[in-house]
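Peer 1: Next up: some structures, all given as structure tokens.
Each reported figure results from applying straightforward, stated rules to the coordinates on display, with no laboratory input. Keep in mind that what you see is a predicted model, and the values were worked out from it rather than measured. Cβ atoms are built from the backbone, for glycine too; each structure is taken alone.
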Structure 1
Amino acid sequence: MRRVVDVQVPVALDQAYSYVVPDGMDLQPGDVICVPLGPRDVTAVVWAENPSPNPRLDNRLKDVARKLDVPPLKPELRSFVDWMAGYTLTPRGTVLRMTLRMGEQLGPERVRLGVRMVGPKPQRMTPARARVIALLADGFAHPKGEAAEQAGVSPGVIDGLVDEGTLETVVLAAEPVARPPDPDFKPPDLYESQIAGAQMLRDSIAKGGYSVSLIDGVTGSGKTEVYFEGVAETIRAGRQTMILMPEIALTGAFLERFTARFGVKPAEWHSQLTPRKRARTWSAVAAGEVPVVVGARSALFLPYKNLGLIVVDEEHDQAYKQEDGARYHARDMAVVRGHIAQVPVVLCSATPSVETEVNARKGRYQRIALPQRFGGQHLPSIEAIDLKAEGPPRNRFIAPRLAEAVKIAIERGEQALLFLNRRGYAPLTLCNKCGFRLSCPNCDAWLVDHRFRRRLVCHHCGFSKPLPDACPKCEATETFVPCGPGVERLEEEVRVLFPAARIMVLSSDLIATVEHMREELAQIEQGHVDIIVGTQLVAKGHNFPKLNLVGIVDADLGLANGDPRATERTFQLLHQVVGRAGREAGRGHGFLQTHQPEHPVMKALIAQDRAAFYDAEIELRERTGYPPFGRLASLLVSAGDKHDAERYARQLAGIAPSHEDVRVLGPAEAPLAVVRGRYRFRILVKSPRAFDMSGYLRDWLSQAPKTKGTLKLEIDVDPQSFL
């Protein structure tokens with residue numbers, strides 16, 4: 001009998017495939033291999049021994065093509081893949097694919113060539129050659145390409161000097177992905193609460209094993225410096241740290257703070273790495289050569305050799321939820337991975353999610369409280385502007401009291417931030433003659449006017465077109481008018497009110513690259529901007545030293561939907577935005593323009609009574625059985641034909657297993673009933689917290705009819721979005 005192993009391939013399948021191990025090939029579970037799958041070879045992982053292969057299939061099984069020269073996936077990572085696949089009802093192969101995102105350039109490092117001086121000067125000297133010789137006069141080897149660039153010559157000049165014996169070519173050692181950080185490079189000067197919090201983290205790390213700590217600090221309290229002390233302790237212990245951040249746009253300032261503390265930058269992991277850098281980083285993490293990785297949620301799936309600490313910064317952020325493919329919440333999965341790997345997990349936020357707050361209150365998580373701002377700075381004061389009583393003039397969006405406050409801030413040499421969480425120029429464009437509204441042909445949504453791009457854009461499917469010359473309904477010309485403000489329209493008003501001010505708009509629509517984003521943030525930090533007009537991009541972890549005034553132009557915006565988490569998200573977002581003010585010098589102040597100053601969210605923000613907000617929200621969730629006191633799952637049925645989608649959704653709901661603890665709601669049209677030309681119906685499943693929702697869904701779906709044609713069924717356990 002030949003030896004057979006079960007191999008998991010990174011495709012959307014739960015099952016493993018059996019392959020024969022060629023004679024002389026030493027394979028163990030976790031080894032990364034190449035196997036033939038259909039007409040091509042794919043990267044895969046040995047998942048288990050196959051102790052009892054079917055003799056009838058033995059001759060039909062294919063051989064493993066080759067074993068890759070990379071470290072194997074450890075049992076803890078394979079267990080994590082199994083657990084996440086089972087919990088989220090995602091095919092195991094789909095989850096595995098996220099662990100194998102190492103690019104297609106694995107293998108030995110490419111040879112880096114350098115040059116150095118070894119012989120006499122050439123007989124024929126030219127200005128270009130003279131510059132090269134002057135550069136290399138130090139006798140050290142320089143990378144060939146860099147030497148040519150620094151000397152301002154072509155590579156041919158370097159080659160000519162090598163041919164004449166003046167220079168010689170040498171092989172350079174490979175550049176490391178990241179240099180070793182020094183935990184004692186620049187220890188911080190911590191205040192009392194930070195010292196106590198840092199010691200609690202050190203104790204957790206020294207104790208070892210699984211634990212979860214919540215660093216719960218007001219904005220500007222120095223939460224990062226506290227968990228850096230946990231990172232330093234982990235480095236001293238020779239283990240690796242994973243730091244998750246909600247968006248890679250945040251990492252610019254973070255990398256500077258990390259470098260100031262540890263002397264070097266950490267390794268980065270995000271979607272904008274080049275394929276080669278991705279492959280090198282993956283291999284270095286697997287080999288244990290990278291002590292610290294900072295990255296987006298996908299860093300959760302890297303094959304750490306010796307993981308010692310997991311940090312989730314801004315743990316409340318919505319960006320941690322993956323909404324397509326494998327649907328998971330990176331914060332929750334980070335806690336799971338910490339439990340499987342038996343390492344400490346640190347969650348960090350000024351506005352913890354309700355789930356995390358409840359876990360801290362019940363003692364499941366250790367709370368590290370930082371109630372004061374670093375350096376003795378005061379928290380910003382907050383007041384409401386009641387738009388019913390003192391709203392802006394017609395066709396304007398900035399109330400006179402807010403405009404006056406911005407004027408005073410600029411005169412003082414300070415910065416002001418005007419926040420509106422709505423991209424584009426206007427959310428709706430209509431004909432003022434017949435009332436026709438410009439909508440997306442593929443989605444149940446209005447087209448958003450983007451003046452900077454001169455396009456009308458759908459924010460759900462990406463469809464865009466220029467503004468028509470005439471109304472498609474009444475054929476009138478020059479009758480389209482924008483309704484409501486977006487940040488581009490707000491900027492237009494700001495330029496009228498403050499013509500001499502230096503203004504910058506921060507919106508994801510206008511950011512071409514991460515580097516562009518980092519450059520604009522640097523301009524603000526250096527004081528080259530007077531007024532920032534921004535969307536939620538400005539709410540996340542940025543430190544603007546001269547910013548002392550924040551105006552929320554439409555504080556009610558996030559409350560205008562049926563999302564069960566609407567109040568929580570609005571509170572977190574507005575709290576974080578106002579928290580940008582007054583972090584370094586002067587006293588910060590925030591204004592909330594609202595039609596509902598009596599709303600509990602507004603009252604909690606104005607009174608700065610965070611506990612009152614959490615008390616009320618937790619009591620409501622517990623009374624209604626919503627997370628974290630209950631479980632939710634979403635089954636979204638979509639199809640190109642509305643009747644097909646509705647028919648299948650009703651058929652699916654009709655075969656739901658009956659259980660006294662489960663409520664099956666729907667099907668009903670999703671709030672966004674059509675997206676990308678697909679009609680959408682949602683079934684919502686609700687149960688108590690301790691109920692095995694994943695097992696219930698698995699039993700239910702095993703009886704479900706197969707989807708055919710354009711029909712599609714998407715499962716989301718613990719949904720965050722209800723659109």
Structure 2
Amino acid sequence: MQSFLLRSEFLALSKTQEDPREDLRPSADRKHRLSSVQTPKMRRWNGFWACGLAILMAGMAADTAAAQAVVALPSVAPSTAQGAVPFQLVSDGPRGSGWGHGDKIARFYVHEWLPAFFSRSLLIDQDIPRGTSLSWIFTGPHAGFTVIVGSDHVRVLQRYYDSYSLYGSGEPQSGYPQRIVAEADVPYTGHLRTVTVRLDSHLALRVSVNGRPLVEQRCLFDVQRSQLEYDAPRSAHDVVSGALQPQTATDATVTIFPRTTYQTMMGFGGSPSIPAYAMLSAAGKQRFWEILSSYNLLIDREYPMGTRLNPAMSNLDDLADASPHYYGDNFPNGEVSDFDYSRHIQELGGSVIYEMWDLPPWATKPVAKGESSTRHGVADPEAYARAIVNYCRIARERTGRPPAIVGVQNEVDEPEPVALQMVRVLRKRLDEAGFATVKIHMADAPFTWQGVKRAEALRQDPEAWNDINFAAVHEYDYQDFFANPDLFDASLLAMHQATAGKPFLATEICINKPSLQTGSYRVAFNVGQLYHKNLTLMDAVSLMYCWLILDVEQPSFGASRALLIPDREENFMPVASSSQLRILGAFSRHILAGMVRVAAQSSDSGLLTTAFQGTNGKATVVMLNRSTRPMQVKLDWPGASWREVERTSQYLGNAVGPVPSQIIIDPGEIVTLSTIARGPAIP
């Protein structure tokens with residue numbers, strides 16, 4: 001059993017490994033990332049890293065002892081607020097029989113749909129009688145947690161119950177397969193009068209008693225409802241009574257400054273897996289394009305042929321040559337083109353970004369003595385540039401136009417002299433071939449700290465830096481900060497500073513850490529925070545998800561790596577793989593190409609706000625409530641004539657409705673207010 005009594009700023013250190021102790025040992029790669037970001041804010045973070053780590057590891061080392069330490073509860077005199085929901089459970093009262101329950105005391109059911117984030121408090125009138133316990137049970141579609149309050153201890157456990165594989169796990173089955181995955185037990189002395197449960201955007205479950213924090217656990221899944229169960233012998237007349245405190249909205253003000261302007265948007269999109277797209281039925285393909293249009297995902301970041309590309313480049317769109325991919329047991333998903341697809345996206349008003357990852361052998365050269373290569377050889381800049389130019393020619397022939405942008409190379413770390421030469425040669429060869437309008441974005445790096453290094457190297461070569469039109473990076477290191485996303489701001493600001501003067505493309509956003517690969521709304525909402533940060537800290541002109549559609553065997557890849565998957569049980573129609581589509585849609589559906597971001601100020605740091613304006617009165621505001629409190633928002637944008645409000649939550653997928661007289665945003669909800677009427681989203 002483990003009891004975590006951690007300060008919230010250290011929660012961010014518990015990243016992605018299954019064993020929390022393993023998380024606390026920063027790897028050499030992690031240390032390098034921290035030292036390579038050179039903003040003052042990050043240097044301050046580095047300064048207390050060692051101290052904080054030592055404190056936290058000491059606390060974890062004493063975990064077993066702490067679990068046995070008795071906590072003296074502070075005395076409180078709680079009062080019941082107006083609107084509280086009373087409850088009373090009696091040991092010899094009505095029974096609630098049922099399969100798996102036996103003849104137990106009837107439960108008290110709270111008739112409330114919980115928001116994604118919340119803080120709920122129970123007031124308890126009297127001490128819990130000895131030998132009895134009160135369980136506060138929270139349930140969701142895949143898992144739940146239970147807070148068990150006894151006369152002298154509090155127990156908190158998380159359990160999954162969504163798979164037959166959990167059967168026979170050694171846990172009590174209660175009529176269905178389940179397994180406990182996290183557990184804490186804290187003994188106490190004193191008079192327990194309040195129990196507060198908080199599930200927040202830091203992916204944490206926190207339990208406090210009488211206002212004192214007792215248990216903090218990492219928790220990724222969603223819960224939606226709660227109930228109370230009293231466990232007591234029938235022989236006595238034991239009573240537990242109290243009330244569930246009401247939740248009240250707080251006031252927040254959002255002020256827009258339309259004369260203070262920033263970046264002009266290009267749009268939204270991602271990479272389609274062409275083999276996955278090819279799996280769709282005819283009706284499925286039609287629905288796919290309807291979804292892309294409805295969600296305004298019209299930038300096609302092509303994931304083209306790599307090592308199997310022949311020198312004549314005649315197999316660019318040959319599905320049989322789609323490279324085997326590395327996603328678990330999944331079938332080939334990428335590295336092949338579809339010119340009909342590219343033409344269709346352009347006909348819808350979209351554009352194509354082309355960037356190679358692995359290069360074919362004929363576009364590489366042997367690794368020189370003393371050099372290292374993380375892939376299959378070092379790029380030959382001339383051969384590489386010829387391949388890109390040839391693709392532009394073929395694309396123009398097959399679709400009517402070349403790609404709007406070409407990236408230098410996806411993620412691969414080429415030796416610095418080679419990387420710089422690739423940029424210079426590519427620009428020259430594009431211009432010579434008549435593709436002067438084709439723009440270039442810098443080589444994508446998987447992490448921002450690597451992006452900073454690449455930008456700094458480019459700046460040392462004025463010709464190469466001048467040849468770059470867009471900055472780009474993938475930001476996968478954001479996953480290291482899921483428990484406290486604001487700590488990632490320093491990394492983004494360092495990248496923004498290093499690439500100053502170049503518009504920024506967020507080219508590949510998704511979840512690829514196994515311990516975060518879940519389809520929960522709460523995890524998807526944290527990706528939404530990254531969208532907000534890209535727009536406001538990086539002045540991003542485009543946001544792109546990693547995969548628009550992916551063919552998956554293991555569902556976790558779909559839920560975390562892709563917006564859509566083919567539904568094999570429903571005529572191969574495209575369906576949302578998780579909440580990721582609705583979160584991106586909260587931004588993409590009403591922020592159109594050509595709109596300009598304007599300054600927006602929120603009175604509450606828990607309400608993240610971005611605002612955009614366009615011609616002919618176009619205006620859009622996106623507000624994310626990352627707090628545990630409902631907010632009643634007063635929006636100050638004089639002259640804006642709102643026509644549509646869109647709500648996104650764990651219950652609503654980009655639900656469009658009329659503009660209300662009062663804007664109330666639930667915890668974990670995203671509200672998009674716009675003068676642009678888009679109509680209902682096509683799921």
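Peer 1: If you rank structures 1, 2 by relative contact order in percent (Cα under 8 Å, 6 or more apart), which sits at the top with the largest value?
Peer 2: Numbers: 1: 11; 2: 16.
The maximum falls on structure 2.
Peer 1: One of 1, 2 was used to compute helix-only ellipticity at 222 nm (-39500 (n - 2.57) for each DSSP H run of 4 or more, over all residues; to 500), and the answer was -7500. Which one was it?
Peer 2: Of the options listed, only 2 reproduces it.
Peer 1: Taking Kirkwood radius over Cα pairs in Å, for residues 269-484 alone for each of 1, 2, which is largest?
Peer 2: 1
Peer 1: Work out the source of 2.9 here, i.e. which of 1, 2 gives that when distance in nm of label points 7 Å out along Cα→Cβ at positions 557 and 589 is computed.
Peer 2: Answer by label: 2.
Peer 1: Next question. One of 1, 2 was used to compute Kirkwood radius over Cα pairs in Å, for residues 509-564 alone, and the answer was 13.3. Which one was it?
Peer 2: 1
Peer 1: Further question on the same structure: Any idea which of 1, 2 comes out highest on volume of the Cα convex hull per residue in Å³?
Peer 2: 1
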